[in-house]
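Please treat every number below as a calculation from the coordinates, not as lab data. The structure displayed is predicted, hence computed values, not measured ones. Cβ atoms are built from the backbone, for glycine too; each structure is taken alone.
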Structure P
Amino acid sequence: MESRHDVEKRATLGQRGFTLIEIIAVLVILGVLAVVAIPQYTALQDEAKNRAGQAVIAAAQSQLSLDYARSLLDTTYTFAPATSCGNVAIDEPSGETWTLTCSALNAGVSTITVTSSVAFTTNPTGTWTRPQ
C-alpha cells in the first residue's frame with residue numbers, strides 16, 4: 001500500500017493516469033483513421049496487381065520480339081505467338097493462377113491478355129506488332 005508521501009510525490013511530479021474521455025478520444029481517432037486507411041490499402045493492392053499484370057505483358061512483348069528475330073535468323077524455326085507466350089515465366093502471387101494468352105497474328109498484330117484465377121479489376125491487355 002502506498003504511503004501518503006508516495007501519493008503526494010507522484011502528484012507533485014505530474015504523474016496521473018489518462019481520463020476516460022482521453023481514452024475514448026484516442027479510440028475515436030483510431031477508428032476514423034482505420035475507416036480512411038482500409039479502402040486506400042485495398043485500392044493499392046488492386047493497383048499493384050494490375051501493374052504486375054502489365055509487367056507480364058511487357059515480358060510477353062519482349063519474348064515475342066526475341067522469337068520473331070530468331071525466326072528471321074533461323075529458317076527452321078517457326079514463329080508462333082501462342083508458343084512464344086508459353087515461354088514467358090510468370091511469378092504468380094500466392095494463391096493465384098495467372099494465364100497469359102497471345103492471339104495469332106492478324107495483320108501483323110498479336111493481342112496479349114493476362115487473366116487470373118482471382119479476378120483483376122480489368123484483365124490487363126496489350127498488343128505486339130510485328131516489325132516491318
Structure Q
Amino acid sequence: MNWVIWQQHKKQFAILGLLILGFAALAIPTGLHVQDVYQRALDNCTTAGDCSGLASQLFTHGFDATLFDLIKFPVLFMPALLAIFFGLLLVAREYTDGTHLLAWTQGVSRRKWLSTKVGWVVAGSALAAGLVSALST
C-alpha cells in the first residue's frame with residue numbers, strides 16, 4: 001500500500017522538495033543579512049543611547065524591505081500550494097488513471113486505502129509546512 005502511494009505522489013514530493021530548496025536558498029542568506037543589519041542598527045542605537053526609533057527605521061524601505069517581504073509570501077501561500085500539489089490530486093487522480101478500480105477491488109478496504117493515502121499526504125504536507133515555517137523564522 002505504501003509503495004503504491006509513493007509511486008503515485010513521488011513527482012509532487014520531488015517538486016515540493018525543489019520548491020523548499022529554492023526557498024531555503026533565498027531564506028538563509030536573507031536571514032543572515034537581516035540579522036547583520038539588525039545587529040549593526042542595535043549596536044549603533046545603544047552607543048547613541050536612543051533606541052526608540054529602531055523599529056521604524058529597520059526594513060521599511062529599499063532592498064531590505066523587499067527581501068523581508070519575499071520571505072513572508074511563501075508562508076502565506078503555503079496552504080494553497082499544498083492544496084494544489086496534493087489535495088486536488090488526492091482522489092481525482094485515482095479516477096483519471098483508473099487506479100480506483102484496483103484499489104477498491106483488492107483485499108484492502110476502502111477505508112484503509114483512503115486513510116493510508118490521506119495519512120501519508122498529510123504527513124508530507126506537515127513536514128513541508130514545518131520546514132517552510134522554520135526557514136521563515
### Task
For the read-out volume of the Cα convex hull per residue in Å³, for residues 42-81 alone, a value of 38 was computed from one structure; give its label from P, Q.
P
### For 1.4 (distance in nm of label points 7 Å out along Cα→Cβ at positions 18 and 34, calculated) the corresponding structure among P, Q
P
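Out of P, Q, choose the structure whose coordinates give Cα extents along the principal axes in Å equal to 75, 22, 19 when calculated. Walk me through the numbers before you get to the answer.
Values: P: 99, 27, 24; Q: 75, 22, 19.
Only one of P, Q returns 75, 22, 19 for Cα extents along the principal axes in Å, namely Q.
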### Message
If helix-only ellipticity at 222 nm (-39500 (n - 2.57) for each DSSP H run of 4 or more, over all residues; to 500) computes to -28500, which of P, Q did it come from?
### Response
Q
### Query
The value 21 for relative contact order in percent (Cα under 8 Å, 6 or more apart) was derived from one model only; which of P, Q is it?
P
